[in-house]
Structure I
Amino acid sequence: MTKTLTWNTIRAIGKQDNAGRWTPSAEVAEYFSHIRTPSRAWPNSMAKAAQTAKFAKWLATNRPEIAAKLLAN
């Protein structure tokens, strides 16, 4: 099992707009409630938080069905 998510895996649990701002899907959005909302100046604020080991651990604990699909090698 990997310890962090890559851009390819986070794209599966969120979406990017035309300006490159990544936002999470509703099923994992609660984790990002304290993270700065993406803007043109900071388009990767939530994406970088999704690429941490802390998020991978949260995902495995709170959303194991999603984690199994994303974190398995």
Structure II
Amino acid sequence: MTDYVQTWRRKLRLKELIDFAQKEIKSGTGKEDIYKILDAEMKVRWNLVLTTRRQYLADINKILTGQYALGA
């Protein structure tokens, strides 16, 4: 049961971060700046360690480039 909760929580976090990233991209902010903002946000909001933040950023990059789809 724990795996399901962690997966659900991860999807919610990714969805929130992707929504933010897409808004920033539409406003004309560069991807590097967006990744810096997302990294800082993950560190402050969820207290994620560096390796976890890198995994999230890699997943966000894959989703934004269409290589990966976030399930419902």
Structure III
Amino acid sequence: MDVYDVVKKLVGEIKPVGETNTDDYRFENLKVMTDLVDKLLTDIDDIVPEKRSQEFSRKRAGDFADKFLTSLF
């Protein structure tokens, strides 16, 4: 089981099915999932300034984070 599977299991289903009670529960799960994604993206964004580092490993991480975030939009 990878991290994605663990998170999906912990958060629960997020796709609405057209039944009010189920969809209310899934909507709460969706809010949890989007909050998690926001926090993860913030963590990745915090690495981007490292692309200006003189140290290879820090620059590599910063470049990777920058390319990832740029590819999202």
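I, II, III: which one has distance in nm of label points 7 Å out along Cα→Cβ at positions 4 and 20, as calculated, at 2.9? Computing distance in nm of label points 7 Å out along Cα→Cβ at positions 4 and 20 on every structure in I, II, III gives 2.9 only for II.
Kindly point out which one of I, II, III the value -9500 was derived from, the read-out being helix-only ellipticity at 222 nm (-39500 (n - 2.57) for each DSSP H run of 4 or more, over all residues; to 500). Structure of origin is I. Given that relative contact order in percent (Cα under 8 Å, 6 or more apart), derived from a single structure, equals 19, which label among I, II, III identifies that structure? Going label by label, the one that fits is III.
Where does the value -0.79, -0.83, -1.11 come from, among I, II, III, when log10 I(q)/I(0) by the Debye sum over Cα atoms at q = 0.18, 0.19, 0.28 Å⁻¹ is the thing being computed? Computed on structure III.
Since every read-out is calculated from the coordinates, none of them should be taken as a lab result. What you are looking at is a predicted structure, and each value in this text was computed from that prediction instead of being measured. Cβ atoms are built from the backbone, for glycine too; each structure is taken alone.
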